[in-house]
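Okay, got some structures for you below.
No lab work stands behind these numbers, since they all come straight from the coordinates. Since this is a predicted model, take the numbers as computed values, not measurements. Cβ atoms are built from the backbone, for glycine too; each structure is taken alone.
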Structure P
Amino acid sequence: MTSNTAQQDAAVADKSILANSAYADGRHLAARQSIYRWQQPQYDLPGIVVEELADTGGTVLDVGCGNGKFVSRLHTDRPDLQVVGMDISAGILADVPKPVLVADAQALPFADNSVDAVLALHMLYHVGDIEATIKELARVLRPGGVLIASTNSDTDKQELDRLWARAAGDVLGIPEGPARVSLSSRFSLEKARGYLRGAFKDIQVRKLSGTIELTDPSPIVAHLASYAAWADQSGVPFPETVSRAAELAAATIEAEGSFKITCLGGIMICRP
């Protein structure tokens, strides 16, 4: 592991960055989510969670709920459930349906065996101690409860990784610049099972693959710019690199008719 990667990994789990910059409000998360409008096939992720909770009653805790799109859907589709949204950032919870609470996933303010389902959707890569956090999620689950976790593959959006490295190289005047910050690499689809089986015996993985095809570089710019909270760890002038990436993406679209991005994520249904 290079020192740059180690620095980036530490920053991805830095509580101060997460609460005060990356997720101080919903803007950056919404920008990252928005690029999926152009993905085919389309996946209704909140709908998949609703489906997986069909046999669950009682209390559902959404840990690291972010801007609350899963909480909102559960309130609409499963009003019988007691859904609690939780995040380390108070700011991002402003528009999430109540009840919500500000807390750290590594020390849940819930008793043992007190909730029926836990959601940990695209967030376990943000905790400092992944193994301990998974054990903490398992601790609060009642017997027969379920954890639904999600993340992306190490191969997800590699075209954006290559675009960033080329743009960063152009800005720095070298053949290839530093790799962009990867959020999911600490708990990627490839690593997830190894972490989860420390607390869960039954782990079902539902892979979600697709292709994003763009004829306008704007969604790429929005996606790359949404990593601004980690600009200091990028090893390159951040706004200039985003701008150069936009130029390179536009050139690709002009030459090839579109810019294609391959996606691979997954949802894991876990039972003790």
Structure Q
Amino acid sequence: MTETISAAAAGTWTLGDLTVNRLGYGAMRLMAKADGSPSDRDQVIAVLRRAVELGVNHIDTAAFYFSSLRAANELINSALRPYPEDLVIATKVGPGRDPSGNWLLPARPDQLRGQVEENLRQLGRDHLDVVNLRIGEALERGTGSLADRFGALAELQREGLIRHLGISNVAPEHLAEAQTIAPVVCVQNQYGLTTRREDDKFITLCAEQGVAFVPFFAIAGGSENEQVAAVAREHGVSPAQVRLAWTLHQGPNVLAIPGTGGVAHLEENVAAGALELSEGDLATLG
């Protein structure tokens, strides 16, 4: 990999009329350290500002990303306003938490406006670039129809509060249903080299429709396996960088949103966007 680190090295994709670098940033890790203790506010604000310096122009967040002392949207607001013109902030609605942090039942269609307005207030925006409707609980894929909830978001889109819509924690049938209501620009699911590989075909389906596939927890994999370690040694990089590079190699419509609370780790993640894996590497990992 080159010494010059830029998220642009990963290439670009379009979310509707918005062009983003395929290597982005997930804001969930802004709230706390790996051991659960509160993050260092100055440090994570520095991470956000460094991310933008490195060409990251796609940040994934949510109003329910908060801990006892930190809230992701507030940190993004403090670090980056006035926002760069090319910065795309994607958020998600559906799940909710009360002020104490307790999880609530998923929002009803009539409650989604309040969740959208909460994100607007926290981010200091008059509209949201991308809003994903997340269905299901925890990491279990949602079931049943999403028409009433997605329809409520489509109405907010028509009002100008939302620019583009996506769906999260879903199966192909949810994409088909949502597309009959309003255009879908992205699908956000848990997916990675050793996780949820049943979505391999879903990625292709999304690509055929011009829809971005945005994995979360793409680096997660439990104990590292020898194949990943071997490819990492061959390239002189970390196993996490190999996992990120593999993710981006799964299709031109695949975006990566790794999160971190440290600048050095951020730079390592962004550098992974330039890591070219050979056919031999992919066969080893596959």
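Annotations for the structure displayed:
- In this comparison of P, Q, the computed figure 18.2 for mean count of other Cβ atoms within 10 Å over residues 65-72 is attributed to Q.
- Answer label among P, Q for the case where Rg/Rh (Cα atoms, Kirkwood Rh), calculated from the coordinates, equals 0.94: Q
- Of the structures P, Q, the one that 4.5 was derived from, the read-out being distance in nm of label points 7 Å out along Cα→Cβ at positions 49 and 105: Q
- Comparison across structures P, Q (criterion: distance in nm of label points 7 Å out along Cα→Cβ at positions 17 and 129) gives the highest value for P.
- Looking across P, Q, the calculation of mean count of other Cβ atoms within 10 Å over residues 33-40 that yields 11.9 traces back to Q.
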